[in-house]
Every structure is written in C-alpha cells, then in structure tokens.
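Trainee: Down below are the structures I want you to see.
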Structure I
Amino acid sequence: MTEDIYPMPSFVTLIASDLEASSAFYQGALGFKHIFTMPGPGGQPALVHLRWVKYADLLIVRARTTETLAGPKGTGVSLNFNLSDRFGGDIEAFAAQAREKGASVVGPVAQPWNVREVTVTDPDGYRLVFTVPINTGLGFDKVIERAMNAEGKT
C-alpha cells in the first residue's frame, strides 16, 4: 500500500547521528511507517520520512555540516504520540515490543492528566512519549480536579 503524500500542517525534524540506524530503530522498535528516503550527495540518504499515523509525521536527517552536535539532543523536549490507533491501543504490548527491540523504555506510568504513558529514548537521546487515555468518559473538569489533587499529594 502506498502512503499518501500531503501538505503537513506540522512535523518534527530530528538530526540523527546514524540515519540508517535511526530509521531502522523507529520502524522496527516503535512501528513507524517508512514513507520515503531522499538521497543526498553521493547517493547516501539525506532524509528519511516516517509516519506514526496520518498527520503525525517525523523526518530524520543527517547533520547539515561536518560538525557533530555535542551533548544530549532535545533536552527538555519530548515528542508525543497517541497510541489509540496503533497496537490496538495496548500500551503494554507497545512497551514490550520496544524493549524487545532494544529501546530504552520507561513506563507505562499513569499520569494525573488521564493518560498512561511510555517514554522511549531513541539512539540519539530524543525522548518520545506514547500515550493512551485512561478513562475516555471522564470530563475535562474532573481531569483538572484530579490533577490538582495529585499535585497537592507530592
């Protein structure tokens, strides 16, 4: 099946130290779909377009200079993906697959904002958070109330 190419209203671009290894990680460990690979100078891949679900696209690229980026990537930033439409919404199965494929995984952890989440760190240190709702029938006011109560218990 060919995936649609469409104007993306928003997307993330990550610089990867090893484009091929990162692409394999995202596809094998996390279940992203490969959309296309764009060749660069000398025919080596310069960009890989991956997709979680429609409108949740991720581009991974080589650094644009010969310098390497020092330090942890994306400090203080996480990329968030809803798991409801993937893995049958089974966050345990997703976490198990990611661990089985060698990913660094934390969780699942229940959060007061009404989700269970799994945090995965990719080979370059970028953090991805995958979530599923805990109670889809819970109203927004109740979520806020629970979050405020949970914060007071720390």
Structure II
Amino acid sequence: MSARPAALPRRRGEAGFTLLEILVVIAILGLLIGLVAPAALRQLGGARASVAKQSIERIGSVLDLYKLDVGSYPTTDQGLAALVARPSGVETWNGPYLKADKTPLDPWNRPYVYREPATRQGRDYDLCSGGPDHVGGDPGAPGMICNP
C-alpha cells in the first residue's frame, strides 16, 4: 500500500469552474434580465389597469346594493366612506358593505374618484381611477379608468 500525499494537484478532467466560465454565466444572466425585465414591467402595468377595471365593477355592484337599502347612491360628500360607515341621516343603512375598515384604494394606492350625480352623460355616478399616470380632473378625462 502506498501512502497518498494530503494535497494532490488538480488534474485536467476534475470538476470545477474557472473564473472565465463564471464571468460568462454572469454576463448571460445580465443580458437575459435586461431583455426580460422591461417586458415584465409592461405586463405588470397592464395587469394593474385590468385590476382597476375589475375593482370599479365590483365597487359598482356594492354601490347598487347600497342604493337598494338606502334608496339612493351616496352623495359626493359622503363618498365611498358611506360603504364602510353609516353616514349621518341615513336610517336604512345595512352595512358595512365592504370588508375593509377604510375606503378602497386603486391598484396604485390612491383613492378612487367618486361623484354623484355623474358628470358624464347617461350615468348615475362616476367612479374612476387616475390610472398609472394619476390623471387628475374630471371623470372621463384621457387616461382615467372609469365605470362603464
């Protein structure tokens, strides 16, 4: 039996990565992230707009339930807070109509714009989100996401 030395030099076929191989892998990963990240962020923006539209429809259904109980939609002054807490002077309120303890926020964490009566033709109320660019002003302005 021959004694084997404690530290043997590596042979050419042994496993391991060279510095050059690691740098190539890091460069490829950087290129992939650079190409994929912008497309993923665009998709995220589109998803938020879709969530805003769906939330506006859901809140619209809740507003319809409020109207069935009270007889009218909340006024602009009462706002969406009327869906969470009983407004003064409203006797037939049967809420809270939303599970949260506060008024809902749009996907960009800003309050929805609610107006009753509506400023847009043929609607009982306006319920809008300012969208990703936080468009201010009247409901129906370009860039705003509003109830149909």
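Trainee: Tell me which of I, II gives -13000 when you compute helix-only ellipticity at 222 nm (-39500 (n - 2.57) for each DSSP H run of 4 or more, over all residues; to 500).
Mentor: Details: I: -6500; II: -13000.
This figure was derived from II.
Trainee: Comparing mean count of other Cβ atoms within 10 Å over residues 94-101 across I, II, which is largest?
Mentor: Numbers: I: 17.4; II: 12.4.
Top value of mean count of other Cβ atoms within 10 Å over residues 94-101, among I, II, belongs to structure I.
Trainee: With mean count of other Cβ atoms within 10 Å over residues 30-37 as the yardstick, tell me which of I, II scores highest. Before the final figure, lay out each step's value.
Mentor: Values: I: 16.5; II: 9.9.
The maximum falls on structure I.
Trainee: Something else now. Given a computed value of 31, 18, 15 for semi-axes √(5λ) of the Cα gyration tensor in Å, which structure among I, II does it belong to?
Mentor: On the way: I: 31, 18, 15; II: 61, 20, 10.
It traces back to I.
Trainee: Shifting gears a bit: Ranked on distance in nm of label points 7 Å out along Cα→Cβ at positions 38 and 134, which label among I, II comes first with the largest value? Walk me through the intermediate numbers first.
Mentor: Numbers: I: 4.2; II: 2.6.
Comparing I, II by distance in nm of label points 7 Å out along Cα→Cβ at positions 38 and 134, the maximum is at I.
Laboratory data are not the source of any read-out in this text; all were calculated from the coordinates shown. Every value quoted in this text rests on a predicted model; they were computed, and no experiment measured them. Cβ atoms are built from the backbone, for glycine too; each structure is taken alone.
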